[in-house]
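> Some structures to go through are shown next.
Bear in mind these aren't lab numbers, they're just calculated from the coordinates by the rules spelled out. No experiment lies behind these values; they were computed from the predicted model shown. Cβ atoms are built from the backbone, for glycine too; each structure is taken alone.
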Structure I
Amino acid sequence: MAVSQMKGKQSIEFREAPHIISSASVVGPKEGEGPLGEAFDLVAPEAEFGEDTWEKAESTMQKEALQTAAGKAGLSLWQIRYLFGGDLLAQLTATSFGNEEAGVPVFGLYGACSTCGESLTLAAMTIAAGYADYTAALTSSHFGSAEKEFRFPLGYGSQRPLSATWTVTGSGAFLLAAKGGHVKISGVTPGRIVDMGVRDNMNMGACMAPAACGTIFQNLMDFNRQPRDYDRIITGDLGFVGQTILIDLLKEKGFDIAQQHMDCGIEIYDHEKQDTHAGGSGCGCSAAVLAAMILPKLCQGIWKRVLFVPTGALLSKVSFNEGRTIPGIAHAVVLERC
């Protein structure tokens, strides 16, 4: 009989932890001008990436990120058994057009800005179950395509409130295997949908913070851990507004994560110089920061264990225009130095 890998109420603790054997980050010029600029694998000189639409540019980012990650691992794309990927566009067009030539079986995922956590979770589960030798997790977002999809075309010139986040133009790719990397995924806590009735699509932090709170709380309960057991607890896309809400919500549940907490949306931009208001968001935000900053710190031994928690706001332009609320979701991935 197989030994259960279930942990607590909704987590998984892998008996044989899958490894992240390579990663790659591709970003636009604004992201390249930020604090992590020198750490990205590829910074494009212009946000169009040589294409004539924002959507095509996003597909190109995914293609470049996957090929770069495969090259780092010394693999050909045909050796990747399954690809788990997603983006913010309707019908995942950035992912489908970006990977149609790769020849890899694709599972298209939509977790909004939490997609990096979702894709890593499923890619790790597939490796741990013995269904593949190599899997890929791939996500992307683009400021221009996201604004057109969810809010206003850039030419409209709408004013953004200070609570708004800036969608990151970026892509992150990760290759997983049973062994061979310096960082392993020792466990995961898939998130529940949490809806607190928020309706403001210009305040994504408020939409997503309750979901992040729920997933982090459950991870700590399932693994019988305290915040101090993680060197960092890193959310994906809350920004400054969501960070404050998250810390307050977890304090009400008896956990103070103020010392451990970081947010990818805060780290990727210079708040004072780049005018990104509440910070960054988008599928590419947490993915690019994971590849450029988090994994290197784990590989170097600066951090030993990190809880990586990408967060997503599950709205569409249709649901928003019909006056629906904006539910949130967050998926937690436990990353440890091998």
Structure II
Amino acid sequence: MKKIIALALALVLTIAVFAGCGSDNGKTAEKEKITFVLDWTPNTNHTGLYVAEEKGYFDEAGLEVNIVQPPEDGAEALVGSGKAQFCVGFQDTMISAITGKNALPITAVAAILQHNTSGIISRKGEGMDRPKGLEGKKYATWDIPIEKATLKQVVEDDKGDFSKVKLIPSTVTDEVSALKSKSVDAIWIFYGWAGIAAEQAKLDTDYFAFKDINPVFDYYTPVILGNNDWMSKNPDTAKKFLAAVKKGYEFATENPDDAADILCKAAPELDKELVKASQKYMAKQYIADSESWGYIDPARWNAFYNWINKNKLSEEALKENQGFTNDYLGK
């Protein structure tokens, strides 16, 4: 009887030891927390993030990622202050954040899209299929120096007179409605969303992309920005995060229909038909002609910032390779 009791106690002790090993004394390994800030409401620029969340890529990397929408003072400010680790940004609009006395410690670490898909949309057949055609037409402007300088450049590249373009303050929230109502004639859009929305609405339009007029405008928009201080202290975590995001965008590239379903699940308020159509377009843009998702070509990055310097559109001259790095991207 003593031997039986001893064996039973030994068995109980062994089970307890193995149970303790398996649960780390009742505690699971704590995931590293990351806050990611969008630039706007969820759309197909962001699909890879939601795929990484839904498919468990973040979880596999030991990460807990909280995807949030931006505050009123912007995503860059939140990342620059260290309250978030990453956000969506743009090579053109981030200039003011990385220059001057109050420059933020942020850096672009991955290109979400490989090429600039923005340009000017207008009603079909009204002569605005090329920049010179904007003469005498109403263009909805945000009154931003870089925006107006870009438009001026492409109009003049097309032998047009920019002073003849009618600049009116933009109040556009729905590009399709604005064009249909004729409140404006031309609008700067990102084709992957607003252009596809026009197609879905059966609105006949003309469109030209800035990069097709002048290659200097094939800059990176949008990009993922990271906090410099946090990344320097947590390089392995930053790399794990980007590796998981990369897998998300690779999945979206290969499986646009499934990826669209994942985005709609995360943001059910979106128009599913628009998301599906947009996702098919974006699947060709995430990687495009690059060897891998996320890579930023220094020549193209610097070409645009050299144009900024030439036109004195920055508070201070931008340096070579300023504002980006490929160091946190895997091969």
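> If distance in nm of label points 7 Å out along Cα→Cβ at positions 110 and 206 is calculated from each of I, II, which structure is the one that comes out at 2.5?
Checking each candidate, the match is I.
> Cα Rg over 2.2 N^0.38 Å computed as 0.90: which structure among I, II?
Details: I: 0.90; II: 1.23.
It traces back to I.
> Computing helix-only ellipticity at 222 nm (-39500 (n - 2.57) for each DSSP H run of 4 or more, over all residues; to 500) gives -11500 for which of I, II? Write out the running numbers ahead of the final one.
Numbers: I: -9000; II: -11500.
Value -11500 for helix-only ellipticity at 222 nm (-39500 (n - 2.57) for each DSSP H run of 4 or more, over all residues; to 500) corresponds to II out of I, II.
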